[in-house]
Structure P
Amino acid sequence: MAGIQKEVFMFFRQLSVYRLETAVSDFDALAEKLSEKPFMPTRAQQVESVGWETAIGENFVHDTDEAARIALRREERSVPAGVVRDEAENRLRARNGDSGEPTRAERVAMRDAVFLELLPQAFPRQAVTQAIIDRKHEQVWFDTVTANKIERLSNQLRESLGQWRMVPLLAGQDISAHLSAWLLGTPPEGFEIGEAAKLVDLREGGTVTVSKLALPDPHVIAHLHEGMKVDQLELIWREQIRFTLRADGGLTRIKPTDLLETDPNESIDDADQQLDADQRLMVEAFRRLINDLQHVLQTAENPAR
């Protein structure tokens, strides 16, 4: 079975972190459960297919340092609604001629028939969502900040395991207030302000987005003094990872710097060994980054508001 290991390993470019309320202590048992619901391509009349992908070799779990990476693949066939509507109308006109307008029920029935006829011809699109279950810190990390992708993977885990509960790691934290305070003052130890930010006006709904700008910039500061809040802010963590922190706790535009070694190890000539080494590097870096973020966002000091 083709797995995620067939692709070039990439540092997660996005990250959503949750605290586990369901213990996952046995990764071998987890792999066995996932193997019972493997991904299968869509059939001709099937709109969607969702299933687990092998993470390395023939294994559905890739375990390094008490952290297990899993992958969920989704395939979808989609027929544009406009195509279905136009084809249905053409067929109704050809069938009815001058006998009058078709009823609503006739239109619905014809559109359903056209959709089912065109569905097998639709080009299937696939996407993979990955997650890492960090048993050591009782967390789960998703490689996306898109809510429906997180929910889909969580629902599949719940189906496979029987139970699955989690809560956002930084739930209850006013992250926007912290980001605004860092721009107005000094970022916490270990973090530098980057060159991009998004500000929002909660009263009037306006937004200001800046990029490739040396921050803090006087114009940006002026907007903050006028009552706008920081919704997204680019940060550099310990000169090793550049990322954008969002007010909802999600991380986007994650990119390792040259100080974090991510190039393939020339002494490793086995693809699975290289994948293993890359995952260890990412897990170690994310554990430290998440720990630092928890510390600075849950500090007892009150951020400027």
Structure Q
Amino acid sequence: MLRWDHLSPQIVPHWAELTNLLAAYDDTGEFYEPADLAEELTEHGFEPAADSWTVWDGETLVAYGQLRVSGSLTADGFARAGLDGGVHPEWRGRGIGTALLDRMEPRALRLAATRHPGAPIQVRPAQTREDSDAATLFARRGFAPSRWFTDMRRPLPGEALPAAAAHTVPLAAEHGEALRQAQNDAFSTHWGSTAQTPAMWQDYLGSRGLRPGVSRLVVDDDGAVLAYALVEEWVARECYFGLIGTVQRARGRGLARGVLVASLHAAIESGSYDVATLEVDTANPTGAGRLYASVGFTPVRTRAAFTKVVQPMLE
């Protein structure tokens, strides 16, 4: 008989084991260490007892779900409700995924309506391949692909890079607030993005996966961040670019390429990485995909973002 519970610090090793099994089986590339998942339990705005679910068969964790509702609206005016989770391959086809969504969707809608009264709600599960079991389930529940994202990779050291720009600097604690402002400006028109609140940004800057030493920024004389390439490490010896951006007023000057190349040089010189990876929106209006290809990144897989929009209930 299946037993339902919630995510908690005590079961993080089981959660990590299932997460990494799903990453391999479903070819998502989303691998995590237990310590990285443990950090998610303390994120601002996330209440594990209300916003997560686990499903057990005896002592085996066979499924989990978690949700997050954005602290601000997207550029299109949506309250974004993100759903994540998965079902162990050997326990699929038994209605567990459906039962998870039966619990997750109503909670997501209630929380989104509380945080953003009157706003339409975009419910968005984690990205998945269109031929996956999850995609089939999402389609049955009224979700449809809205956007596609391509994972790209580059071997390190790999082919020769241009010289690193001299005007970039590593990420330091003093850059925190200026970097948050730059991120919010750079991504203000990106599909599905929401502004980073100070609390959310501190969660990100304090995460154990962030690698300030190989991240690179361009900072002007007034201390404003103009461009940035932020490196995270979730898999040993993999340099993952979690955020790359240029503020709108500084675009067209090659700064994104400059910070990316400088960060790649730093990663190579550190001797800590064998590969660099990143994700790009295939419809990115700034031509990010072309930029990444120009410095040696090649496509690995493409995943779809399934969404469903729920209009606010009229009083």
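State the single structure among P, Q that was used to calculate distance in nm of label points 7 Å out along Cα→Cβ at positions 99 and 203, giving 6.4.
P
Assuming 20.6 is Kirkwood radius over Cα pairs in Å as calculated from a single structure, say which of P, Q it is.
Structure of origin is Q.
Work out the source of -0.36, -0.53, -0.81, -1.21 here, i.e. which of P, Q gives that when log10 I(q)/I(0) by the Debye sum over Cα atoms at q = 0.12, 0.15, 0.20, 0.28 Å⁻¹, for residues 43-106 alone is computed.
Answer by label: Q.
Who wins on distance in nm of label points 7 Å out along Cα→Cβ at positions 75 and 187 among P, Q, i.e. which is largest?
When distance in nm of label points 7 Å out along Cα→Cβ at positions 75 and 187 is computed for each of P, Q, structure P gives the biggest number.
Coordinate-derived values only; no laboratory data. The model shown is predicted, which means the values in this text are computed figures rather than measured ones. Cβ atoms are built from the backbone, for glycine too; each structure is taken alone.
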